[in-house]
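Read through the structures below before going on.
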Structure 1
Amino acid sequence: MQDVEAATRHWLEKAVIGLNLCPFARAVYAKNQVRIVVSQARHLDAFLDDLDRELALLVNTPADEIDTTLLVHATLFPDFEDFNDFLNVVDDVVAEHELDGVIQVAPFHPLFQFEGTEPDDVTNCTNRAPFPTLHLLREDSVERAVATEGGDADAIVERNLQTLRDLGADGWRALMSKA
């Protein structure tokens, strides 16, 4: 469990913050407002219970205490397609909690692949993490971050893609392999 959290922190510090892939990650991480939860669920229902708890905790805790949560599972979703299909269930859970427009979920997976890309396309790394991860974000934090970046979410996405193209696959591997 500690190894999973350590690998997630390494990815967060070196890739997400280090490459500035998320415009607001540095500030909330520096303020210790990022919660990393490594789920020990042995099956999908238990993982959904973890998701329920984390959603409730996030909405019931002031943002200056917990602004965002990374819910990580090391073994439950080895196949990206299964994880991707599971995201429909995650959307249903968010809706069930009446959190549409309040919380959004960004998916990360070690084998993440955008539609229309090859598996080895380095731009897939914008959503690659060491382990399957659900990033629970407050919508108002996302809106503030986008506004800070000039109000153009598409520009942020394009900047991230270019950052990864410039880094290249070898650069990504080197970044992720450093302890």
Structure 2
Amino acid sequence: MVTTVFVSHSKYDEDKINYIEKAIFNVGLTPKLMELEEMGTKYPAKRIVDIIRSNWDENTRAVVVVLGRNLENPPTATPQFTHNWVNFEVGVAAACNKPVWVLEDFNEFIQFPIPYVSDYCRYNLGNKDHLLNIGNFLNQSIKFPLQYNARSLTRCSLCNATYCIWDSGKNLNCPVCRRSITIQ
């Protein structure tokens, strides 16, 4: 059986998607991306629910949200279209009690809150060490979910969300409320 990671994203953030896909592939996991335009006559919501719940041939173990400029401000006339689908995918993962990873470039601040987050990791796009770390961290948390080795379990004092942080930064914007917090 294939171990799948569902990747929630804006299709316009191609450079970030390719980077994250490579990180996932490098550790033997299979990234699963859905583009609604490729669904034809199939009902996308049902297919997404089935994939995240693992009711098909996939064994989806986590949902990864790729934060990017085009998720925040899609270059289309209907930005809510992308926002609604990302929020839907996160909601399905939350209902199934599956981890939701938020990945964000250190060099960007995307004003797009994710209401349910289990893990948060920042990276520098193109950095090979970060690419390897993301894959290894994700793989480690999937294979050994009770033995997390994240840098820290953090509770945001502003929104009370608790999640694991997998990078070394001291200052960050909470992925849930997007307000600035400092890690002790």
Structure 3
Amino acid sequence: MINPTDISLVAQVAVLGNKRAFDELVRRYQSPVRRFFLHQTLGDEQLSDDLAQDTFIKAYTNIAKFRGLASFQTWLMRIAYNVFYDYTRSKKQTDDIDGIQHPSLQASTAVGMDVYEALRLLKSEERTCITLQLIDGYDIVGIAKITGMKEGTVKSHLSRGKEKLTNYLKQNGYG
């Protein structure tokens, strides 16, 4: 096959243990997964890379559990969401992800800094829903599948998050 489908690649990995097929899946989805983590960690590149690596390791070890009820990308993003959720839960004892001042923010451009500062104002669930919709282009159904939230809850988080972002950006000269 010249351009195999995700399902074909998953089958090759799950049934034949074809590592090249998994490498192709990684190539296809490493940018969206890493971007998701960059937004959730407010620009911490090293942490984003570590979490993305954890996501692909979990995907590889659990690929035989993929049932095709959603797209491979949705299944993978659900794993990424769970990896981030587990990370934030483990960090609650020592520090809160929403309160961390990331070094990468201090070196960012003014616009990038404002975007991450605006995202910092959001609760974790709001930030996840906002970035999945506005940056990654998922619809409400897709966000619900990735996060495990009900569609109404996703809509609520989106509404509150957008309102907070709008207010912040207006107060900082963007509106």
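Things worth noting here:
- Structure responsible for 1.1, with distance in nm of label points 7 Å out along Cα→Cβ at positions 54 and 70 calculated and labels 1, 2, 3 on offer: 1
- For helix-only ellipticity at 222 nm (-39500 (n - 2.57) for each DSSP H run of 4 or more, over all residues; to 500) computed as -10000, the structure of 1, 2, 3 it came from: 2
The numbers here are math on the coordinates, done by the rules we state, and not lab data. What you see is a predicted model, and the numbers here were worked out from it, not measured in a lab. Cβ atoms are built from the backbone, for glycine too; each structure is taken alone.
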